[in-house]
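Throughout, read-outs are computed from the coordinates displayed, never taken from laboratory work. These figures come from a predicted structure and were not determined experimentally. Cβ atoms are built from the backbone, for glycine too; each structure is taken alone.
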Structure P
Amino acid sequence: MFEKLAPTPEDPIIKLIGLYKNDPRSNKIDVGIGVFKDNNGNTPIMESVRLAETRIHDAQTTKAYVGLAGDENFNQTMIDLIFGDHNGKERIRAVQTPGGCGALRLLSDMLFRAASDRTIWVSDPTWGNHYPVFRQAGFKVDSYPYLNRETKTVNEDEMLSKISQLGTNDIVLLHGCCHNPTGAELSEEAWDEVGNLAAKNGFFPYVDLAYQGFGNSLSQDAYGVRTLMEKVESMVVAASCSKNFGLYRERVGCALMVGKTSEEVDLARSNILTAARSSYSMPPDHGAAVVNLIMNSPDLKSTWETELTAMRNRILSLRKQASDVLREKTDSEKWDFIEHHRGMFSLLVLNQEQTDALMHEHAVYAVAGGRINIAGLRNDEQLNAFADALVAVTS
């Protein structure tokens with residue numbers, strides 16, 4: 001049986017994890033793996049999470065299933081977190097999923113049932129897992145221009161020009177904030193125009209919101225998704241709690257649907273639940289219970305917001321430090337874009353020879369193309385070593 005299977009390519013990021021782990025050099029630097037790290041190089045358990053887990057442990061009386069849709073209180077909490085005080089929440093439904101990837105897959109399965117002939121358009125570049133998720137669901141996938149590889153900023157004119165040509169046979173995937181892998185952000189004016197074009201031409205917005213709170217603030221990072229909701233009749237959002245709650249291994253996500261009417265969005269939700277039942281049946285409870293308790297306990301919520309702000313400020317500080325050090329070492333503004341990017345990632349636009357040299361000659365591990373996780377730098381010593389390596393392979 002198994003001998004008939006064709007070999008599959010190894011995921012490059014998973015491969016990078018193994019290479020880094022097996023590297024015996026004491027000076028190795030990991031800026032490849034996409035998890036937040038503190039000054040000690042740890043991915044910490046947030047204090048708000050630890051306190052919530054203790055309360056749940058002490059109060060929980062059963063391990064019975066929570067149902068296909070997961071914790072409905074969590075689902076409402078996610079609606080409130082993402083859409084804020086906006087009107088029209090009667091048009092929104094949410095389903096708890098196993099992580100943001102689970103949300104992407106369930107939403108894609110549901111959308112393929114609704115419109116199998118549509119094309120999903122993703123940014124160039126985009127997160128590597130978008131292509132296999134959408135193709136596995138059955139969709140044709142194409143790309144629209146996004147990054148100006150010279151300035152490392154969003155080429156908004158080209159992006160909007162392409163999107164303006166799309167219509168009712170198209171689904172447009174948009175990164176809600178903290179674009180992965182580039183770190184380059186759409187302006188609010190561009191988000192407004194995307195919403196106007198969607199309303200005018202009829203393409204369907206599909207938002208991947210994995211980093212809310214890691215960019216500028218919880219509300220600012222939701223500007224795009226809230227703007228779209230105000231302008232379009234229907235859309236979907238795949239959300240993750242891995243980063244902003246530090247719940248990576250608990251796999252906490254949410255699939256959100258906005259419909260023209262309550263009846264329409266209820267239909268979409270029922271199809272999501274059917275897809276869930278045939279895939280994993282019931283979602284895990286623990287991580288979602290933690291998020292729900294934090295967001296609905298004033299003391300825990302206050303602690304969480306303080307911790308999230310500290311995480312975001314660490315990332316912003318590292319961005320400025322890296323830009324300053326590289327400006328000093330190169331006597332140029334070549335790397336200033338790092339300071340202006342948002343979220344954990346920046347795309348340095350390196351070729352394979354340069355990323356190989358970083359790894360083999362300098363023990364610096366970055367994803368192919370030069371995607372770095374700025375939060376992977378632990379201290380000033382590592383930051384300087386990283387800057388020296390980058391200058392060496394790009395000079």
Structure Q
Amino acid sequence: MQAVYIYDAVRTPRAIAKDHGALHRLSPLELLKQLSVALQQRTGLDPADLDDVVLGCVSQFGEQAGNIARAAVINAGWPDHVPGMTVARFCSSSLDAACVAFDRIAAGSNQLIVAGGVESMSRVPMQSDQPQWMMDFSPHNATRWIPIGICADLIATQQGYSRKDLDNFALQSQQRAQYASEAGHFDRSLIPMRLPDGGTFNRDETIRGDTTLDKLASLPPAFAELGENVFDERLLILHPQLKCIDHQHTVGNAPRMADAASLLLIGDQSFGNNSSITARAQMLGHCSYCGPVEQGLTGGARAARKLLDRHNIKAADLDLVEFNESFAGPTLKFIEDLKLTADKVNVNGGAIALGHPMGATGGNLTGMLLDELERRDQELGMVVICGATGSGTAMLVRRC
């Protein structure tokens with residue numbers, strides 16, 4: 001099996017997913033084009049050397065439909081012979097795109113791949129494609145699908161987390177992200193975006209640095225009405241030991257929707273030997289694994305444990321972990337399940353503060369992990385993402 005390396009990681013700033021957000025005026029293809037140009041300029045990449053471009057995207061509808069990865073190759077002006085493939089696995093889509101690249105390169109069938117993802121949630125809102133199996137709220141829906149916010153409330157109820165526990169974690173995420181942004185911890189992987197009016201957007205505008213516990217405590221539960229009308233009864237049948245579903249998650253302790261794109265340059269050792277590009281990290285392996293459908297945000301811990309066991313690595317041996325903050329409750333449970341310490345997980349904040357541009361998040365987290373391992377002169381890290389219907393993906397990297 002060939003060794004697989006990440007040679008560079010770039011991302012756009014994350015913008016709030018509203019029509020007044022900074023990136024709303026840029027199409028998903030334009031976000032990817034500007035990143036593609038930046039990746040070429042930073043690394044000296046000749047796109048003619050690419051074997052494939054693999055991108056994650058969740059809502060493949062409208063401007064994000066029609067295999068956006070192939071469209072991105074053409075729109076960037078890269079050679080026609082470079083293929084493109086779009087991957088969809090809920091929130092881990094771009095992390096799974098990187099895993100596809102790993103498998104092909106490790107097998108020796110490819111040498112160099114650009115992986116990553118895009119999601120413009122202000123222009124293509126979540127569930128724009130109207131998936132019938134998610135939109136059917138019938139009590140007898142055979143898919144057992146539960147909205148992820150209510151999954152988060154179920155997990156918080158089962159774990160006994162209080163509203164204060166969730167809000168305290170959300171505040172920590174905001175404070176860490178605010179400090180990291182001001183201290184320049186994101187500068188290496190963040191690529192400023194040129195705007196149509198000639199201006200430049202060069203910061204994550206999703207961070208709410210002025211958040212306080214009082215402000216968080218004043219927010220109403222976001223999923224109580226939906227749960228009480230449709231889904232609580234379904235969950236209580238599945239979990240008869242519970243008396244009720246305690247709806248504690250709000251827009252303040254939930255991941256913020258965002259617009260963004262991310263790209264990773266992934267290749268084998270021979271590519272590095274024959275170019276001037278120095279690898280930043282070795283990809284050691286990956287794992288995808290699912291938990292119960294109704295606990296839609298627990299698959300990440302299962303995938304992480306299976307991956308660590310496969311490589312005979314203990315969670316305590318990890319220097320840093322980037323876990324997509326799929327609501328405060330599931331994140332707290334992930335930290336507990338792996339017996340991690342808070343000083344190793346999301347040290348620069350997470351999706352509650354920085355936003356969750358679904359199809360781009362895996363690439364975002366990978367770049368953040370590499371930047372921070374380098375800044376701290378540390379070695380071993382893991383990226384973990386949970387998604388709907390219990391899905392989870394984890395990836396291990398070792399800094400070069």
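Given that mean count of other Cβ atoms within 10 Å over residues 299-306, derived from a single structure, equals 15.9, which label among P, Q identifies that structure?
Working: P: 15.9; Q: 23.6.
Working through the options, I get structure P.
So mean projected area of the Cα convex hull in nm², computed for just one structure, reads 21.0; which one of P, Q is that?
It traces back to P.
Of the structures labelled P, Q, which one yields 0.45 when FRET efficiency 1/(1 + (r/R0)^6) of positions 131 and 331 (r between Cβ atoms, R0 = 25 Å, to 0.05) is computed from its coordinates?
Computed on structure Q.
Tell me which of P, Q gives 0.30 when you compute FRET efficiency 1/(1 + (r/R0)^6) of positions 235 and 387 (r between Cβ atoms, R0 = 35 Å, to 0.05).
P
If helix-only ellipticity at 222 nm (-39500 (n - 2.57) for each DSSP H run of 4 or more, over all residues; to 500) comes out at -14500 when worked out from the coordinates, which of P, Q was used? Please report the intermediate quantities before stating the final value.
Details: P: -14500; Q: -10000.
Corresponding structure: P.
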